[in-house]
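Each structure below appears as structure tokens.
What follows is calculated from the coordinates using simple rules that are stated; it is not laboratory data. What you see is a predicted model; the values in this text were computed from it and never measured. Cβ atoms are built from the backbone, for glycine too; each structure is taken alone.
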Structure P
């Protein structure tokens with residue numbers, strides 16, 4: 001029986017092959033966003049005057065189904081950016097997360113770093129990411145070999161994008177390389193979708209100190225951020241906590257009110 005991640009990867013590989021035959025790389029390179037100067041998520045997370053929160057726009061997920069399919073990506077990301085997010089994360093996978101590249105392009109009106117959240121299986125998608133206005137791409141260790149991570153990360157760096165390498169277990173630490181400055185620990189197991197915050201706490205001391213550590217998934221309250229920050233994390237990727245509310249932007253503002261006293 002296939003696990004969820006294997007199913008996602010099989011669909012993604014077929015999708016990318018179709019997109020490559022439909023729109024050549026040269027077309028993405030001609031897009032206006034491709035030549036814009038990108039914004040640094042690394043710099044934003046290292047700025048102590050900022051929150052470290054990477055606020056995510058996500059309509060649905062394989063584990064939860066539809067989370068929120070009735071809000072505007074423009075309105076939500078504008079509220080995130082206006083009220084203190086250090087960066088944005090936008091899901092662009094359609095089949096499993098209900099996202100699109102158009103969502104990221106709409107979010108690009110905000111002047112803060114944007115992560116393209118997707119399953120990267122080909123350098124073609126990295127060119128796409130630059131063409132739609134992303135500043136950062138996600139590489140998932142569970143989906144790629146260490147050699148592919150290094151190759152894709154070097155390519156992204158060459159065209160001006162930063163790379164967030166996502167790991168979930170100790171065996172994936174060997175995917176970390178010079179080109180991956182941002183290291184995310186996903187508290188959600190992508191094969192079972194079970195969430196455990198202790199995953200971050202167990203791995204933080206094994207991440208090289210010259211890397212910027214980001215905790216991902218399962219962060220629902222201010223106290224968890226305090227714990228993770230004390231452990232050494234600089235970034236906190238949060239999506240479902242806000243997106244499950246009728247007004248994600250308002251939920252983000254309310255969360256920020258609670259966070260300010262402990263910053």
Structure Q
């Protein structure tokens with residue numbers, strides 16, 4: 001398994017963050033999550049950076065979740081609690097960036113990739129983009145309270161229920177209609193549209209942007225209930241172990257409800 005990489009390039013006030021593992025649709029490895037957190041910590045104190053733009057390498061995916069092979073290492077529900085806490089830290093690091101963040105989405109933004117895109121302030125995509133968290137069909141795990149809250153705020157509860165309980169994948173058109181996406185742009189024009197958006201954001205008042213981002217983040221996470229018991233139950237289940245095995249063996253899982 002290639003560990004992949006998350007690259008950072010800074011030019012004239014624009015920070016470009018690229019998830020680079022196109023052979024696996026940019027599915028995130030532990031190393032990539034660590035690199036993303038390190039990049040966000042660097043950007044928080046990087047002078048002169050006015051906008052951060054995140055996108056996946058290639059044209060097939062933004063980020064197609066977390067690499068499932070890594071879940072073979074999990075032995076009990078506490079491993080799931082630790083994993084979700086690690087994901088929460090990474091997503092919170094994106095939200096904590098004081099400058100505007102833009103997600104440019106081509107192809108799949110699912111699972112952890114959807115969480116990353118949702119943590120960004122503004123999202124644009126091509127018509128081929130797809131959005132979802134189909135874990136009820138694939139792995140049998142769950143999300144943290146914080147990530148559920150982010151998705152519900154961005155998509156609305158009914159769509160989140162469809163994505164998580166019904167394992168539906170949403171089209172770019174539906175994501176645009178509900179306001180999750182700011183714009184849909186064809187693949188030939190997506191680079192220019194992203195550049196134009198970043199330039200416009202960079203021209204606006206940075207203090208207003210920073211305090212507004214922080215205020216919205218506080219509103220979102222204030223008073224969230226503790227969901228560690230739910231995460232432990234899900235990741236500690238026989239169904240989760242079956243889901244991981246079935247996914248890696250390229251077969252359909254046999255759910256037992258335990």
* Thinking only about mean count of other Cβ atoms within 10 Å over residues 75-82, which of P, Q has the largest value? -> P
* Asked: Thinking of P, Q, which structure, once helix-only ellipticity at 222 nm (-39500 (n - 2.57) for each DSSP H run of 4 or more, over all residues; to 500) is computed, gives back -11000?
  -> P
* Using the calculated result 3.3 for distance in nm of label points 7 Å out along Cα→Cβ at positions 99 and 235, pick out the matching structure from P, Q. => Q
* Out of P, Q, choose the structure whose coordinates give FRET efficiency 1/(1 + (r/R0)^6) of positions 27 and 171 (r between Cβ atoms, R0 = 35 Å, to 0.05) equal to 0.95 when calculated. => Q
* Compute mean count of other Cβ atoms within 10 Å over residues 139-146 for each of P, Q and report the one that scores greatest. => Q
* Where is mean count of other Cβ atoms within 10 Å over residues 35-42 largest, in which of P, Q? -> Q
